[in-house]
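Asker: Once you scroll down, you'll see the structures, which are given as structure tokens.
What follows draws every value from the coordinates through simple rules; no lab data is involved. It should be emphasised that the depicted structure is a prediction, and the values quoted were computed from it without experimental measurement. Cβ atoms are built from the backbone, for glycine too; each structure is taken alone.
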Structure 1
Amino acid sequence: MEAEPDDALVADVFARACTSRSLLADVTGRWGSLAVLALADGTARFGALRRRVDGVSEKMLSQTLQALERDGVVVRDVVSTAPPRVEYALTPLGRRIAARLRDLVEVLEGSVGEVEVARAAHGAREAGRIEA
């Protein structure tokens, strides 16, 4: 008898043990979103990704790509050349995630002026509290 999928399984990002929570952490971690967005432009080699994601260390980018590959967001392809090269690309899941992240980035980039005003006002309020 073949095992039936568990139809009762309900994903809940607020549940500690839910796969969706760890996926959210991997995708929205400090470097995960940037790596996914960089790969939305197409296949890239490690060095090109590192240059694109300004400020990420080799170690952190490597760990981030490994986590995203484990989650099925990124695929790693070793191309048999001399010397061999490694290319990274988004999976269909990765492309769906990238599309949503791109929407979020548009909101964030479009709000920079508003955020700078809010930060300046907050800084002024905090300075007033310290002096008082």
Structure 2
Amino acid sequence: MRAYFGRRYMLSASHRLHADALTAEENRAAYGKCNNPHGHGHNYVIEVLVGGPVDAETGMVVDMGALDAVVRSGVMDRFDHANLNLDPLFVHQVPTTENLCKAVFGLLKDALPAGVLEYVRIEETENNFFKCDRAS
């Protein structure tokens, strides 16, 4: 039987949505106020869901402390209170939350202490959320 363990993490980061390949007018049309030259920030909520068999000895899919350590070192230490535009992952792509979600999934998928990364879901605002899963 497969079981799932989910955990939420919160981080604050800023970004400016701007594509160098677009003109100033095209950037304003595509990104609106998110194209502000000074950037803007979000208090992101990142959900991580891990699936797998329940360990017979521990009764867990993944140890919460070990998962927290992986997320802290791979995601939180890197992105919390950072300007996403300055991160090497976003040098050649716009740091949209879609791209942030893909990046977080990529950073975590092979680093888990146990189980399989089922999905990463990021809430950017109370109205906007993004999700990447292993099926995509």
Structure 3
Amino acid sequence: MKLRQSTAVAVDGRAILIEGPPGCGKSSLALALIDRGATLVGDDGIALEIDGDSLIAHPPENIAGLLEIRNVGLVRFPASAARACLILAIDADPPRYVETAQRHIIEGIAIPLLRFGVGGPADAVRAEQALQLHGLSS
């Protein structure tokens, strides 16, 4: 398995990889999605495995189930593996409207990628809708 610097959660068995620089809001978006029923895959690190034409995101052994909540500390959540279906790249100036997601190649597998702004009350709902509209099917 190959390690990747991403935070990831599974929504209905499909993983959203959340990427961006330190302090940009990856863990906060993951926490908001977990609050809405998502399952943690990994915070600030995931292990990737190729399975046929799919990329599976796994919790890394050393931090499995741990999510850093800013100003609170490390909190333990249930964690599971899931197929990588969408990448949300945190961006301070994302496009307002997206017709088609970009494709990002990881380990030879194309994953839809959206530049994604965070900081609003509907970020988790927007992320779920992004997965529905642009993510790979399960």
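Asker: Using relative contact order in percent (Cα under 8 Å, 6 or more apart) as the calculated read-out, with 25 as its value, let me know the right label among 1, 2, 3.
Answerer: Details: 1: 19; 2: 31; 3: 25.
Computing relative contact order in percent (Cα under 8 Å, 6 or more apart) on every structure in 1, 2, 3 gives 25 only for 3.
Asker: Given 14.6 as the derived value for Kirkwood radius over Cα pairs in Å, which of the supplied structures 1, 2, 3 does it correspond to?
Answerer: On the way: 1: 17.6; 2: 15.9; 3: 14.6.
Derived from 3, not from the others.
Asker: Name the one structure among 1, 2, 3 that distance in nm of label points 7 Å out along Cα→Cβ at positions 32 and 56 of 3.1 was derived from. Write down the numbers at each step before the final one.
Answerer: On the way: 1: 1.3; 2: 5.5; 3: 3.1.
Value 3.1 for distance in nm of label points 7 Å out along Cα→Cβ at positions 32 and 56 corresponds to 3 out of 1, 2, 3.
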